[in-house]
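These are the structures, in C-alpha cells.
Since every read-out is calculated from the coordinates, none of them should be taken as a lab result. This structure is a prediction, so every number in the text was calculated from the model and none was measured. Cβ atoms are built from the backbone, for glycine too; each structure is taken alone.
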Structure 1
Amino acid sequence: MDAKKTPLYDEHLRLGGKIVDYAGWALPVQYEGQGLVVEHEAVRNTAGLFDVSHMGEIKVTGKESTKFLDFLLTNDISKMVDAQIIYTFMAYETGGVVDDLLVYKFGDEDYLLVVNAANVCKDFDWILKQKGKFDVAIDNISDEIGEVALQGPLAQEILQKLTNYDLNDVKFFHLANDVDINGVKCLISRTGYTGEDGFEIYTDNQGIVKVWKDILESGKEEGIKPTGLGCRDTLRFEAALPLYGHEISQDINPLEGDFKFFVKLKKDSNFIGKEALNKYYNDGMKRKLVGFELTERGIPREGYEVYKDGERIGHVTTGYLSPTLKKNIGNALIDIRYAKLGEQIDIKIRNKYVKAKIIDRKFLKK
C-alpha cells in the first residue's frame, strides 16, 4: 500500500487494525476482535479514540485575517470571539461546496482552519487563489500536526485524569491552547464528529503517539476502545452530520443539503458564492436532503435511486442499518416537492422497489 501513514500507523498494526486506503491515507477501518458495531456502541455508551491525523490544518494569520475569512467562508467570522470554533462552508462562485471545515479563532489575526483530508491540497490552492490583496499569510501545516478524537459520554472523565486543566472550562465548540496532557503540550477543542461529547486533541507528530497511548491506558477501567473509520461514518450519519462528497459537494450546495444555518446570507461581507446561493434561495429550491426509513426489508446504500409513483426523484447519499436504532435508514437528495415528513417513497435496491417513508434527518435524539 502506497498510502501515506499517520504517526499512529504502527499503533494501529499493534492493536490489530484492519488497514484500508482512505483519501490516500493508510487508516484502520476497524480493529481485530471488535468490529464496527462494537466500536460504534463504545462511543455511544462509554468512549472511543480515533486517529484523525489525516485531517488538514491551514493557518491564516495577519492584519486582515478576519476580513479575508469572511470573504472566503459562508459563516460569519466577524462574530467570533477568541477561543471559539465555528463550522462553515467554503463555496465556489456557483454555490457548490469546496469543502466543509472548522475555524478555530486564537485572535483577530490568528486562525486555524481544519479541513477534510481528501481536500487538503485542493483547499490550500483555492485559499491561495482567493488571497488577492488581503494582508494575510496562509500556511499549510498539515504534515506537522497529529490529531486524535476522544468521543463518548465518558470522554471528559478519561481525559481529566491526564491533565490538571479543568476540562469543565472548555465549553462546546471552544478551544484551550497549550494544555498539558501527561507532559505533552496540546491544543484541545470540545468538538467531534459523532454526536457525543468529546475532545479533539492536536499536537506534534511525536507527541500524538504518547497522547494516544496514555488516553487508551487512562480509559481502560471505563472500557475505552480504539475506533476506526467504519464507525466514524455510522456515528456521524446518525447525528445528521454531513460527509463531503455525500450530503454536500461541488454539485450539492449547503442549502440543498439542509445546512442553511451555516450560510449567513445576510452578513455584511460578500462571500464567495453568496450571489448564487441568494438567487437559489429566493428563486425557489429544487432539491432537498431528507432522512428516510425503510418500511420493508433491505439496506439502502449510497447511490441507490429514489422513486415516487414510478418517477425517479433523487438518490441516496448515505444509508445504513443503524447500530443504535436497529433500523434501516438513510439520507437522500430528492425533488423538493416530495420532501415532506411522512411522505411515502421507494428506494430501488437490486432492481426491486422497497418502500420507505421520510422522517426527521436528526435520527439520534440527544
Structure 2
Amino acid sequence: MKDVMGIIYTGENDARLRELTIIRAIAALPVAGRFRVIDFLVSSMVNGGMKNIGVIMQKNYHSLMDHLGSGKEWDLHGKTNGLHILPPFLTRENVGLYPGVLDGLRSNTDYLNRSKQELVVLSNSNIIYNAHFKDMIAFYENTGADITLMYTKDPSMKRDEFGTYISLDQDGNVKDIEVEPTHPNYDNTFMQVCLMKREFLKELVDKAVAHGLHDLARDLLLKLVQEKQAKVNAFEYTGVCWNIDSVQSYFKFNMDILKPEIRKKLFIDELPVFTKVRDEMPAFYSAESHSVNSLVADGCQIEGKIENSVLFRGVRVAPNAHVKNCIIMQDGQVQEGAYIENCILDKQTVIKKNTKLIGPEAYPIVIAKNVVI
C-alpha cells in the first residue's frame, strides 16, 4: 500500500455530553471499561499501516495528552514519524478553540509540510469504529477519485438536526450533501472520515481559510460536489459504529458493549485495539458478591451485587451495595447498602452508605468527577 498518514481532529461540539466533557475532550472519554474513544481511531490507523499520526488538540486536552503520552502503546514512538500532539496555536485572536477543522489544519500547515506521506486520512474524534483502512485506500486508488469519504448505512447513526448525510449515484460518486438537516433525507451517514492526497488537502485548506470558510462538510465538500470542482466518491463502512455526541449515545455504547455479539464485531482479532496500560491487581470478588452480565476491569473490588454494568479500573462496590445498568469510571466507590440504577459516575465519585439513585433509562443520571453523594 502507498504511504499514508493520519490526522485526528478533536474539536467537536460537546455541549450535549454535559458533565462528562467539562474536564476532557470527547476523544478522551473513558469507554468499555479500560479504553478511551480515541483508542479505536488511533488503533484503526495503525492497523491500516499509518506510522505518522497527528492529533489536533483544543480546549480541555490535558487528559487526552496524558493518555496518549509518547504513543508507545500504539508503537508510535520511533525517531521518525510517530505520534504528533498538535496543541492549539495560541495568538491574541485564537484563544484555543478553532472555528472549524479547516482552521485547525491551517494552523498546523508546518506539520503537513514536514510530513512526507503521499496520502492523508482525516478523521474526527467522536465516532467509534474499527475500520479496515487498507480496503478504503485500495478503493480510493482503484476509482481515481480526488477525495473518498467513509459512510455508513447504520440507521442508529442518523440524528435530526445533527450530522452530515450524502446521496450517491450508481457508481458510488457523491451527488449531494446535507449538513445538519431537520430530518435527514439520505440513508448514508458521513462518518467524518475522508482520504485524499496530502498536497491536495494543503491546497484546499489554504484556499478555504483565505475565503473565510471553516467547516469541512458544509463549507468545503458541499461546494466541491455542487460545483463539480473535484471527483468525490464514498466508501461504505459495514462494521459497527457509534456517534458519541450525547449522554444517551455514550450510555448506549457502553450498554451495547455488554453484548458478546457486539464485542465480537468491534474487537476484531486482526484489528486489535490498543490502549494505555495501567498495571493493577486482578479484580477481586468476595464470596458474598454477585455479578451478572458486567464488564469489570482489573483493580476492582466487588463485594456487593452488580448487573448489566461497566466498571473501570479500581472501582469498589461494598457489601450489600447494588449497582444496576450503570457506568462507573476509574476509582469510583459505592458504599455499603447503596443502590444505584441507570447512572454514569465519573472518576473518583463516592456514593455514600444507604444512598439511593435511580435514573430513567432514556436519560441516565450523570455524576461529575470527585463528587460525593
Structure 3
Amino acid sequence: MDAFYASVEQRDNPELKGKPLVVGGTGNRGVVAAASYESRRFGIRSAMPMAEARRRCPELLSVRPDMAKYKTVSKQVFGVFREFTPVVEGLSLDEAFLDVTGSLKLFGSGERIGRAIKRRILEQTSLTASVGVAENKLVAKIASDLDKPDGLVVVEKSRLNAVLDPLPAAVIPGIGRETLKRLKAAGLSTVGDIRLADIALLERVFGRFAEKTRQRAGGIDDRPVVPVRAEKSISAEETYDTDLSDPEAMRTRLLQLTERTSARLRKAGLEAGTVQVKIRRADFTTYTRQLALKTPSAATDQIYRCALELLKRWLAEQPGAQVRLLGVGGSKLVPASQGDLFDTDSTPAVDSVDRAVDDIRARFPGTEIGRARSFKRN
C-alpha cells in the first residue's frame, strides 16, 4: 500500500489531502510512523524524529495513529488478496507476498492479476497500491518499490539483470548504512557492481554472507511464500515528551506498557516464555534486557514482576540515567493453555483481574481501564 497510514487519514479527512502530512507522535519527542508523498518531498521518512520532520517542513501536519482504523482497512485489503489466491504471506498491515502460480489459469498472467488487485483495492478502499510481479519474493519486493505511488512493475526473467543492475545497492535486503560505507570504499555502488564483483572483494565487505549477497544481486531467491507467519514477539513501547528521571515514574510507565502487552497476548491467544524490556536513554543509547519465565504466561502481574526486575537491574547499572523510551515485550510465544490442574505450585496464566479487564474492554471498546497504580501521574 502507498503511504498506508497517511493515505487512510487523507482519505478520511479532505482537509489533509494534497498537504504534507505525517502520522506519529504529535510531540517533539515522537517519531514518524508514516509520511505522505507530499511530505516526502522534504526528505521526511518513517522513523525520523518528529522534531527533525518539522524542521524540514514547518508547515507539516501531523495526526496520531489510529491503529484500529488501519487494521479494519487492512482486513479489506487482505480480503482482496484472498479473492485471487489463498497463498498470502502478510509482512505487515499494508504489505504481503502472494503466490499466484495456481491462479494463472483462472485469472490470467501475473500482470493481469496485479492490475485486478489494484483495481479491487481502489474500489473497496479508495486507496492505491503498488505491485511488483516477478518469479520470486526478492525481485517482486524490489519491483513493488520502483514506481510508487500507484505503480505496477513486471520483471520478467529475460529482463532481470537489465532491471536490477542499475539500482543502488541499498535495494538489496540487509544492506544498511555501515555496509554501504564499506561498499563505497570498495568501489561498489550498484546491484550490478555486486553481481559482477570478485568474490574475494565481496568477502572483505560481507564476510561469510558474500556469496549469498551476490546471489541476491543476481535476483536469485528460493524462499517460498508462507501463508501463515507465526508471531515471534508481541510488545508495546512509548517515547516520552519529557525524559523520565524518577524511578517511580518509570515503574508506573512500565506497568502501563505491561498492561498493553499482556492484553495483546491474551487477545492473540498466546503466552510469553520470555519477557523483554527495551530502554532508550536521553542520549539515544538503547538497551534490551530479557528474562525467562518459569512457565509461559499472559498474566499482567507475572509479566510486570519480570519486567520490573529487569528495570531495577538496569537502573543499578545506570544510576541517575534519564530515559527517553520504554518498551515491554513477550517472546518465545506459545498457544495459551489451561495449565496443569494438578500442579499446585504453578501460577495461573491469566488471573481474575485480567479476565475482568478483558471482558470490560470487549463490551465497551475504547474504555480506559487498568490497575489503579498504572494511572498515577508522575
- One of 1, 2, 3 was used to calculate Kirkwood radius over Cα pairs in Å, for residues 81-240 alone, yielding 17.4; that structure is 3
- Note on the structure: Candidates 1, 2, 3; Cα extents along the principal axes in Å computed = 64, 52, 50; producing structure is 3
- Note on the structure: Highest-scoring structure on FRET efficiency 1/(1 + (r/R0)^6) of positions 25 and 257 (r between Cβ atoms, R0 = 25 Å, to 0.05) (candidates 1, 2, 3) is 3
